[in-house]
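Enquirer: As C-alpha cells, here come the structures.
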Structure 1
Amino acid sequence: MKIIAVFTSVGNYEEARLISSAMVDKKLAACSQISEIESFYHWNGSVQNEKEYRIMFKADAKNYNAIENLIKKMHSYDLPAIHGVLIDEISQLYQTWVIENSKHEL
C-alpha cells in the first residue's frame, strides 16, 4: 500500500473548501488540509503575486488519477498546479487510517 500527498492551489477560500469537501465526501482522499499562502509565478508575460490557498490531500496512491480529474473538473484556473508526492515513511496506524478512509470505488 502506498500513500500519496496531492497538492493544488486555488484563488479563494470558498473554492478550497468546496474541492476539499468533495474529495473527502467521495472518499478519494482521507483528509484535506487548507493553508493560506503567497505565490509568485509567471503568467501572461509578467510576474504575478497573489494570495492563494494550498490544498493538500492524503490518499491511497491508486486514487491519484481520480483526484486529478476531480480537481480539474472543479478548479477555476485555466492551468491548475496538481502534483502528487509518494510518502516514503509513514506511521503504520496512520497509513491504515488513510487507506481505510480513501476507499473510493474506481
Structure 2
Amino acid sequence: MSTIRELQDRAWQNKINHGFDLENVNHEFCLLYGEVAEAFDAYNKKQEHLEEELADIGIYLMGLSRMLNVDLEDAILRKMAKNEKRVYKNVNGVFIKVNED
C-alpha cells in the first residue's frame, strides 16, 4: 500500500511526464475547484463515475500540495489530531466549535 507522500510524488511525476504546468498555482486551484464541481454534479445526478471524480480531487490536491512543497500526509495527520481534540456544541442542529485545545 502506498503512503500519501508516495502518491504525491507519483501524481507529480505524472504531471512532469505529460508536460503539465508545474508552476501556475492559481490555475491548479481552479482545476481542483473544477474537479470538486464535477464530483458534486456526479453525486447530485447519482452517476456511477462519482468514485473517479473523488479520485481526481485527491490527485489534483496531491499535485497542488507537491507544487507548494506541502507534505500532505503530515499536514493531514496534524489536522486530524487537532480536529479530534475540538469540542462542539449543537445549537439548533448546527455544530458550533466551542474550544480549540
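Every number in this text was worked out from the coordinates using simple rules, so none of it is lab data. Worth saying up front: this structure is predicted, and the values here are computed from it rather than measured. Cβ atoms are built from the backbone, for glycine too; each structure is taken alone.
Enquirer: Of the structures labelled 1, 2, which one yields 2.7 when distance in nm of label points 7 Å out along Cα→Cβ at positions 48 and 72 is computed from its coordinates?
Expert: 2
Enquirer: Of the structures 1, 2, report the one carrying the highest value of relative contact order in percent (Cα under 8 Å, 6 or more apart).
Expert: Largest value of relative contact order in percent (Cα under 8 Å, 6 or more apart): 1.
Enquirer: Out of 1, 2, which structure matches 2.0 when distance in nm of label points 7 Å out along Cα→Cβ at positions 16 and 40 is calculated?
Expert: Derived from the structure labelled 1.
Enquirer: Out of 1, 2, which one gives -22000 for helix-only ellipticity at 222 nm (-39500 (n - 2.57) for each DSSP H run of 4 or more, over all residues; to 500) as computed from the coordinates?
Expert: Computing helix-only ellipticity at 222 nm (-39500 (n - 2.57) for each DSSP H run of 4 or more, over all residues; to 500) on every structure in 1, 2 gives -22000 only for 2.
Enquirer: 1, 2: which one has mean projected area of the Cα convex hull in nm², as calculated, at 9.0?
Expert: It traces back to 2.
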